[in-house]
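Each value in this text was obtained by applying a stated rule to the coordinates, not by laboratory testing. The model shown is predicted, which means the values in this text are computed figures rather than measured ones.
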Structure P
Amino acid sequence: MNRRDFLQLSVFGVAAVAMPRWSLAQVESGYAYHYKLSAEPTTVELVPGFKTDVLTFNGNVPAPVIRAKQGQPVRIEFTNNLAEPTTIHWHGLRIPIEMDGVPFLSQKPIMPGETFTYEFTPPDAGTFWYHPHMNSVEQLGRGLVGAFVVEESIKPDFDIDETLILKHWHLDKKGAWKALSRPRYAARMGTPGEWGTANGTNNPRFEYPAGSRVRLRLANVDNTMTYNLRLQGVKAKVIAIDGNPVIEAYPFDQHRIGPGMRLDLAFVMPEQGTGTKTSTDNINTPSVVLEYLRGQFGFPLAHFQSKKGAASPAKPMPKLAMNPIPVPDLQNAETLPFVFEWEGAISPVDAAGKTHDTFWLINRRPWIGMGPGNIPEPVADLKLGKTYIFDLKNNTQYHHPIHIHGHTFLVLEMDGEPVTPFYTDTVLLGKNGRAKAALVADNPGRWMYHCHVIEHMKTGLMGYVRVS
């Protein structure tokens, strides 16, 4: 945090009530954006009054927010202090394949005690995140998730810029771990967690000055949950999806974000005496409430309370500049069909009698894993510089957030209907859902392409595309 940022916080009086502070990972060097990260086990209090053994970046929940700037290099020295290999994938960032963090496909696994330096220059501004791509059910499920914010080259003039990472932990009421994966759930929607948090805290509270122009960055870092979000007590607008600004901001009513997806909202903090009162609020305390919906019922994820303060004079809401993503040549595009469905086969059994669960297929092929010298064939070969339209079809009744590495989709259709085109790196397919999304294959390499429900990915719903 530099002096200017500190003074801004002091002027606006931003406070997070009962909220862990973001840990710092930035180091002084010749790089403007230089960080040191380590993956390590530690013990934290997630459920109040109880300790839980977790996996963390830099020993903290939440993990450090990595902040970079569009078009400027970032350097991250990562040390693996786990008892097993790992990597870091920079989710949503269009960076060189050598920095993408997929074991064997783009780099060697980082062994216990080893350090690997990630260096890249983000071309796009927006809200991203980072996580391992090894033993993903365990490593992500137990806490190795963090936010990555790339600021615009010319920073928009918001008064408040807040980041929330949303996660349901697989914990009981005493903070003890429950199963991260159960086969009967992995073959369906995925195994849900029960302890909901934003930035590692259950239903945290924030205080912002009335009249503040707020940018709220939301990242779903959960293994399983699709959040149907709404914001009670204020009129907000959607300004970015998966780190990419929308062409025109539009009113936010409800919005589903599957695992791996992000959503940026903008709103003006209401004056005191307005807002939504819930059963947990003091009768005189108005609040804005971020909720996720189950049916018609809303469950709080975070509260935002108005307070008196030196908010800036009334100004228009900043408009985000579009990212420099190549424009697809739709007239000359090639359409590639991808069907996501169940495998109706019995799970294979190894010599020790242990099953290797395989439930999911992409174009009738399950992901069989990979290792040194054992890389499966890609699900598609793409020619560098050419435009493709991915015709995505979900032949199941469960949600599949389909994520591609190293590229960004331009979504053209959802469920057979044209939509206002928007950029995203993850397309959420609902029950028997279908989508058409275009991309320019402008980034050479072997790029993972998978469902981001982690159990689906680990039980077959994964592959890669080769751009050459």
Structure Q
Amino acid sequence: MLDPATVVTISELNRLARQSLEREFPLLWVAGEISNLTRATSGHVYFSLKDEAAQARCVMFRSRAQSIPWKLENGLQVEARALVSLYEARGDFQLNIETLRRAGLGRLFEAFARLKARLETEGLFGPGRKRALPRFPRRIGIVSSPRAAALRDVLAALKRRAPHLTAILYPTPVQGDSAAGEIAKAIAAAGRRNECDLLLIVRGGGSIEDLWAFNEEVVARAIAASPLPTISGVGHETDATIADFVADLRAATPTAAAELATQGWYQAAGEIADLGTALMRSMQYRMARQQQGLDHLSLRLMHPATRLSQARDRIALLGARLDASLGRALRRHRERLSRAALALGRNIPRTERRSGRLGLLAQRLRTALREQQQKRTNALENIEAALAHLNPEAILARGFSIVRDASGNLVTDAANLHPDQIVSLHLARGEAEAAIVRTVCD
């Protein structure tokens, strides 16, 4: 306590008064109307809070003022979280404002918290009662205002992601005193009509008062009783309503609600595109493999004229090899004969009686050579006859022909032909086309 006899300066007095006020009055909420509002170049905001009978000076420093999401104006009814203090330099009583909210929001937040706690206790928010959304809904119901921007956003998202879906609107006001009851009726009507697979409850962003209809118990009960799976897309990402907690799924925005509703179709489109790409690659690989096989087969495919030419070449080669073989055999025999003649010449007896035998041996030798030559000649003629018999052109020259169908396939069985069928004939000289008159099968 200050001694009454002690003399203090004004500075000390104001400091003691400020300390006393700040000690005696903790942070508290003060309601009033903003007036005399000014903004300093430093960013601090100065104004007065007043009611019908009194007013108090207030200061809100820049760091606090920047956190207010709405514009401060004269005449606004607000509730201020304030520290009672004193401006020592002038001795002015003032309130240091920590934060501001529009008047009545405190009561709304309290009502929101009470209802949320009660419904949570009843189990309306429990994960066990949340229903799985259909992956491929065909009809989507929308509970919203026909004039709401949120409805346009939802319809645009549905058209972009799944244009084949049918959207059914259950119109209702989404703001105002009677909005909660109308929203609940629209949700109940969608459940009774049972004409959609999924229900979207959407509204654009706004203040807590604008969104309050979605914090009413009647709306929460209607969502919980709905036989249809529900998605709540109310407000912006930072907004949270009772409807969000009761719905089977909460979306950050109305557009996000439409995206969640069409997620299955959107993913399926991507999966189909991936499968199409994989199928195309598989088909291309199969075609490439078949083409490669066709190339290998085409190398083995040979025209009959080419085969005949190759056969002629092979006959000529065999004839040349036969001639060479006979020539080598004759040379060997001549060499042997020469050597024998030389040996004979060296051993010719000098008697006349040997001359007769020598003549006989020479005659036998000439006979053996002729027989050997004749045998070789006969063998050569037999080989030539066999080769001539195998010559395809010789077969064609005897009146035969090669028959092919329109696809170029050889025809070897009359059962494969039918009347009026056009076939091609390959003859010994030239080709022709013929029409089948009749067929005779064994």
Structure R
Amino acid sequence: MQRIKYTILCAGMVLSCAAFAEVIPAQTPGASASATAAADGQVLSVAKRLIDTGKASEAYDLLLPLEFERAGDPEFDYLLGIAALESDKPDLATLALERVLTVAPANVAARMDIARAYFQLGDMTRARSEFNVALQQNTDPASRATIRRYLGRMDAGGIVKPTRVTGYVQGGLGRNSNANNATSQPAIVIPFAGNAVATLDPTNVKTSANYYDAAAGVNVVHNLDKAWGVYGGADLSQRGYNKLGNFDARYLSAHAGVLLGKEEDHFRIGVNAGRYDLGRVRNRDNTGLDAEWRHMVDAGNQVNIYAQMMRYRYANPAMQLNDFNQQLAGVAWQHAYDDSGSAVSLSIYHGREGEASKLVNTATLATGRTDGAKLFNGVRMAAQMAYADDLMLSLSGGGLAGSYSRTNPYFLVQRYDKQADMTLAADWHYAQLWTLRPQLSYVYNKSNIVIYRFNRFDAGVVLRRDFK
């Protein structure tokens, strides 16, 4: 039996050496020890390059035949362990990485990787123990952030399940200084009518009101295998005003799609649909496609590229002149400072709203909405800082500029809008899965057409319960 094993091992070594004959020079019977060491070094270099380029299985096949003679060499064992781990062989990875830690117990990288292997095997007790040791040994912020994420996943239920269901419910109260997003001027000048002064209906003038908010949502992700997954979900939100019932708003949305890739580098594409009610009456519907590629550059930096195509259609025949199609694309970057959750993000985007109605507008004698198509550019920035273990402070803001294609027949100018907004909030996680969020927000919309010029201040508090 031993002879058979030895024969098989030798055969594997011969096949491996033949496969890499172009990389590793053949050794003659009189080759020196230094030449042999150089050849071994080339094997490890090739294996490392294969692992770095995502070919861990090839690296594992290269190294495995050499395990009999090289086991105990920390450099070899570490590469073999990583190749096994990245080839979905966590049980074999633990054997090689245990040998590394026996010789070099202070090797933090090997400690983290063996913890990952135990995590994949579902041995949460040993995984947690190894992660905690690595956390004590490691002062690198990026590595500590990675360890915290794994520990958090274990606290939330351990290894990732094939199907994950999350959800939330929330409610809130607040006051809005401009519930109808209207101008503060009760009378306006109309250039088309010889600069005649027109008095606006009170519902079209800035009005403040108290409100309540309510929302709930659910999201499901199902992993078909290690690369593919599907997702779906729905959200319902409503805001009601105490004295402006005509501006009560309700929005119901649903989404579904396909995921491809791993957590640190994945692509998704999906469909979405929604219905918006205003004053308890159906106002408009939207349907569309969206896609996103997310890439984790490293433990602290993430890049997103996204695009969206949407159709907006109004329910009231009198409003169907305003039907439009929207296309939007953008890029976002997020940087996490440490494992506490403190982070900053930046997003820029460009889009277009094209007219979709075939109805003739009697004001312009053309089809579509009065101001025509719209081009817009926007930017958003956000920062959050962990003030304590259970308190997160955040500040976000953005700007949006949009120009329209047609001269407004009543105000005799092409409409141009600039909008800026800012929100300050504090998330207090006073209990597991419970969050209390007081927030202040301000919006200012500047327009060269007075009826679209407004500002709004909103102060409120929201109580949220998550389900995981």
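Some points to look at:
- For helix-only ellipticity at 222 nm (-39500 (n - 2.57) for each DSSP H run of 4 or more, over all residues; to 500) computed as -1000, the structure of P, Q, R it came from: P
- Value -0.43, -0.55, -0.79, calculated as log10 I(q)/I(0) by the Debye sum over Cα atoms at q = 0.06, 0.07, 0.09 Å⁻¹, assigned to which of P, Q, R: R
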